[in-house]
Structure P
Amino acid sequence: MKYMDNIKVIEETILNPVREDKELKKVVGTHKRKINPKFGQLTNSQQQYFRLVTEIRDLILQTQSNELAYKWILNFVSDAIISQAETEVSVKPKSSLPLAKLTLNLMLLFPALRHYMLCKFYRSCPMLIGYSCSEDTEEGRGRMGWMRDEDTGKWENEVQHNERLSGISTLYSVITRLKVDQSYLGYDPSSMKHPLPISHSWIFLARMVDTPSALVTETHFVIVGSWWDACSREFLQAYGRQSAKLLRLIVEKWTRINGKSSAGRVRLQLLGEEWSKGVVKSFPEMEM
């Protein structure tokens, strides 16, 4: 996987050199401590969002004079965003909207951040890019985003794994359906293009249904269900009949592969039933 290799490159060319430079490590550590709490301060308020994105932007800008420090901070920001998705969005999916808007705004302001975000998205939840492999081995589990407890070395259980990846996939899905407009700090229609447009949702779903049936796990159904909650309404608006065909394929055929049933499959089928009755829900918009 290209993105697995990129994680190694980040370790070798950014993280290790900073560890060896005590003065630089101290500088970026100070910025890290200033930036990190701000992600937890996000609410559904546009005013709060604008204040936080301005503060984070200013702190990142302070590191740009040192290329290594700048890259280290962008990498840290991507880690902090993924961590917020794993811990907060996983238990409160509606909180994904302000975090998604903040993430998108930072990628618009700092285009280099996109590289780090995609590395972390696809390393943590490789199904988002359509990668799946057998989880029967230690290596396979590692490739599929399973995490070990640092103290015991034990793998997380399936519930923990699915909840965590659900949070990540929800954030990713919301980012793809957001539109870039004047509500973003530093908006410039002549130069700003969406770094993760809704076409990435199409790629994700198409690759999910093309996954060999032997490799499909409950996690696949869970994260597609999370995508449905986060993005299906905007996806249908964007792609019309073609998107409807894809969603019908998911609900009517993909959820029944291998002749099995599970909570994730049943939930997708229920979402499909709601859709057939004209009900497609979405997360509430942010408040002024």
Structure Q
Amino acid sequence: MKKKIVFVGAGKVAWHLSHILRNKEYLICGVSSKKKSSAKTLASRFNANFTTKPEVIVKDTDIIFITTPDSEIEKVVKNLCTKKVLRKKQLVIHTSGLLGTKILDCVKKFGSYALSMHPAFSFSSRSYKKNELSGVWFVLDGAPEAIKMGERIVRSFGGKSLVLESGKKPLYHLALVFASNFFVGLENMAIDLLLKCGIKKKDAAKLIKPLVEVTEKNIWERGTHKALTGPVERGDIETMKKHLVLLSKHKRSFKKTYKELSKHLMSMVEKRGEIEREKIELMKEF
């Protein structure tokens, strides 16, 4: 018999997870959202119930996915506990990257299991692909019984599981922000500078695409230290000086970012031991 799932929150994460879990060993039977129209739109994809009141649809389900913004999770959980609609062996999951399972503590008094399950993946829109989560890592936090159930869910769509204690989750989430969100910001900064060269926006993105792709390829194949190229890696102080002058003239707000990132790259180069100590010290003066 298929496990019954409801989603509390009808945003991008809910859209992706619900569509990927359907037709496997799980049945999407309900969606709740603060906006009734959002709940209805997602629920209609599965002929499921929809509501603005999650306590109405969770009673007869096996798994409750809370896919709301982090700031809403505690409110949702407290409401479910106050309404006393949870039951024994029900699995309550939140998908926050920052929060652990402590925020779900009240569900345990009903005999429900608490699990934090966060994908190391980016959902930038509601558009999804059938096998997009195959090979994607999911970080799990919870009691052994909850972890076991979470691992089964992750395996159902070909994902991989990593168990991480609650106290380490904020640092883990910060790492993903650097890996994904700040990466997007840096590419946007690069495009901004190309626009100042008179290059059209659509061409600017195309121009940097091969560079970004080969850099990523080198990171995965050779590691970050060996993938590094450019003026810092060469110890090219004169080029770095010219860059700072250009930023003072064209994009002063980028100057601090350039300096801070260059300092980090210097520490990487220093560990490689391929540049004279004098050059390293001169670069550190920027």
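All of the numbers you see were taken from the coordinates with simple rules; none came from a lab. The model shown is predicted, which means the values in this text are computed figures rather than measured ones. Cβ atoms are built from the backbone, for glycine too; each structure is taken alone.
Given a computed value of 11 for relative contact order in percent (Cα under 8 Å, 6 or more apart), which structure among P, Q does it belong to? Write down the numbers at each step before the final one.
Numbers: P: 19; Q: 11.
Answer by label: Q.
Name the one structure among P, Q that distance in nm of label points 7 Å out along Cα→Cβ at positions 68 and 92 of 3.9 was derived from. Computed on structure P.
Could you tell me which structure in P, Q was used to calculate log10 I(q)/I(0) by the Debye sum over Cα atoms at q = 0.13, 0.16 Å⁻¹ as -0.93, -1.16? Considering all the candidates, the number was obtained from Q. Out of P, Q, choose the structure whose coordinates give helix-only ellipticity at 222 nm (-39500 (n - 2.57) for each DSSP H run of 4 or more, over all residues; to 500) equal to -20000 when calculated. This figure was derived from P.
Computed over structures P, Q, distance in nm of label points 7 Å out along Cα→Cβ at positions 60 and 236 reaches its largest value in Q. For distance in nm of label points 7 Å out along Cα→Cβ at positions 44 and 212, the calculated result is 3.4, so let me know which of P, Q that is. Label of the source structure: Q. When Rg and Dmax of the Cα atoms in Å, for residues 12-155 alone is computed for each of P, Q, the one that comes out at 16.5, 48 is P. Between structures P, Q, the greatest calculated value of mean count of other Cβ atoms within 10 Å over residues 116-123 is seen in P. Computing distance in nm of label points 7 Å out along Cα→Cβ at positions 20 and 228 gives 5.1 for which of P, Q? Label of the originating structure: P.
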